[in-house]
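Just so you know, all these numbers are worked out from the coordinates, no wet-lab data involved. None of the values given here were measured: they were computed from a predicted structure. Cβ atoms are built from the backbone, for glycine too; each structure is taken alone.
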Structure 1
Amino acid sequence: MAGILIIYSTSTGQTAKIVDHLARRIRDQGHTVECLDVRNLPMDLRLQTYDGIIIGAPIRMMKFPRPIIRFAKLNRGVLNEARGAFFAVCMAAADTRPEAQEQIREWVGTFLRETGWSPKVQAVFAGALMYTKYNFITRLVMKRISASEGRSTDTSRDHEYTDWEVVARFADEYLALLARPEAV
């Protein structure tokens, strides 16, 4: 087998940073990891050759990126047979209010129903406010949302909210799944 494949989508780079962190954690446990941006997948990619597959994507404007949705739909048969995991990256994950957490569950549930995929392990990570990468309108909207939720409104720099311990626990949970022979 070819190790673990991580396919991801990123918009401002935080999801890619999380993928790098996951890959490092998994490699430290002796596994081979290949990370591919969904927009640049090789034509000859054979998902069946991997021991496991992780897919990660940001939630922006309450939706997942179309390329990730298309990929999961097109490959749902293989994904449902694989030892798969899914993670989402969303600023709302930094909000501990029950209504915010329920909203995230709805977004993820919609994605999974729309794609027909049932990953064995799932997580949602808080992302980052990438003020320096946003266009003027997005920066204004995100500043307004951040103010209403008590987050930083300093647009002169970026603010990371990802809890790296939670990311590490997700990697460990996934590796535990891979270690179980009955997990397929």
Structure 2
Amino acid sequence: MNKRISTVFAILMIALTLVGISYACWNKTLTINGYVKTGKLDAKITNWFSSDPKNTNDPGYTKDVGWTNCTIDPNDPQIAYLEIHNGYPSYRVHYSITINNTGNVAWILNGYKINGIPIPENQWFPIDIDDDGKNDIEFYITDSIGEQRDPGLAIETSLDTHIMQDAHKDFTYALFTLRFELVQWNEYPYILPP
């Protein structure tokens, strides 16, 4: 009987050992360390052109009355400055703006805003710059929304400005801000927030 108890005890010990080894293998923790490096969506304004630089006749006229100046901020090439000097009602100027994809992710031009107001494409859009209840300047942006640019490539877009009849005489209008809304290529169309 002692032999029988010893045999059962030995079998139980072997079984418990096998269960313990199996359990230890089933609960092994494996660790994988990894990292994710995301791309960079970036753009810079690389060129401006105006149809009425200083010392040239005004577009559509034989006189040199108004003129424009366009400059890119040397510290932040995502900002450009547009100045209209000696403008008058019906003064109209065309601008060409080149934006280069300086990131490593393709982007799509999703839209434009002037002073925070979304501007539609291919139609004149008037804005009251001085908040007097009358529109002073209207803008026209030509065919660029929805165009994709891969890294290293540029897009050229056109902006036209027209000073309206309700613009004040001998008045310097406050700065207006034109913003280009770019989105990652796979997020277009993106609804512009107000």
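When helix-only ellipticity at 222 nm (-39500 (n - 2.57) for each DSSP H run of 4 or more, over all residues; to 500) is computed for each of 1, 2, the one that comes out at -13000 is 1.
Taking Cα Rg over 2.2 N^0.38 Å as the measure, the highest value among 1, 2 is held by 2.
Among candidates 1, 2, the computation of mean count of other Cβ atoms within 10 Å over residues 34-41 that gave 7.9 used structure 2. When volume of the Cα convex hull per residue in Å³, for residues 58-113 alone is computed across structures 1, 2, the figure 124 traces back to 2.
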